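In what follows, structures are represented as structure tokens.
Only the coordinates and a few stated rules stand behind these numbers; no lab work does. Fair warning: this is a prediction, and the values are worked out from it, not measured in the lab. Cβ atoms are built from the backbone, for glycine too; each structure is taken alone.
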Structure I
Amino acid sequence: MIRSNQPTGYKTMKHRYDFRQEEGFSMTELMVVLVIIGILTLIALPRFMTMTTRAKTTEAKTMLRMLHALMQSYYFEHDQYPADLAFVGFEQALTVDQGGTARYLVSIETAEAGGFIATATAVVDFDNDGEFNVWEVNQDGLIAERTPD
């Protein structure tokens, strides 16, 4: 049997951590950490910007796919492609410069008996270079980027 040197009824006290002895981080260490975080952010930012631009262009592709389906339906009924979006029932959402959420303005560029070309033109310059993104679709449903941004 192991005997303790403490008298009976004596409760052992747990040692408390004394924060006054903690030295903490120096200002230099904190600045180094902030510089490292800043460098990592600068490395990741261009990659993030291209991903957001690609996500925004999905809006143009989706609207052009829908317009193509509407144009094909109209063509099967009337044997011609209309020159106006209202004839096919396409409703343009308000763009961001009009107080809405759409970043692209859809229009029919050409419409003939044998085909059409419709475009989705960005109203926002995604990378602030002065060029606006333009996508197009034709009667075959081929969606292509005409002007990259």
Structure II
Amino acid sequence: MWQGCGACHTRHVTRYAIDLGTTLRLIREARPPAPEHRLVAPARLRSDVLSAIYEEARVGGLDDRAGRHELEVFAELSIRLLGDRVSRSTAWSIASGLDWDDVSPAEYLAVAKLQADAMVSEDPRLIAGAEGLIPIAPHAALFT
């Protein structure tokens, strides 16, 4: 689990890897992370967000206008999206090591391992996969 610097009074940059669930929560809370935090995610996040919002609109959870608004909010979030050769290779290794059928979730862990201080996720599969790889931080850490 994440052990943040609770007694620290100086601000320092913390890089958080975020997953789809965390991103959707940020979009819907309409509350940006603290300015001293940097967000990173795999390049696939762009497509994952589009698909998730579109699917919700198709089944009636969102109207079309709200869905398009959420895509605009997403576009305004400052997230560094990564998909380089090293990230892909690391995702492959992680998925293989965890014996996962799909490499997609491992892409989130790979970016976290390579580029972040901690990962923010409530996805049980990612949390289990992150064990021994990268600390998991609570959602609230994005705002402190």
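Assorted remarks:
- Among I, II, structure where Rg/Rh (Cα atoms, Kirkwood Rh) as derived comes to 0.98: II
- Per relative contact order in percent (Cα under 8 Å, 6 or more apart), the highest-valued of structures I, II: II
- If distance in nm of label points 7 Å out along Cα→Cβ at positions 47 and 135 is computed and equals 3.3, the structure in I, II: II
- Value 2.0, calculated as distance in nm of label points 7 Å out along Cα→Cβ at positions 87 and 119, assigned to which of I, II: I
- For distance in nm of label points 7 Å out along Cα→Cβ at positions 23 and 63 computed as 2.6, the structure of I, II it came from: II
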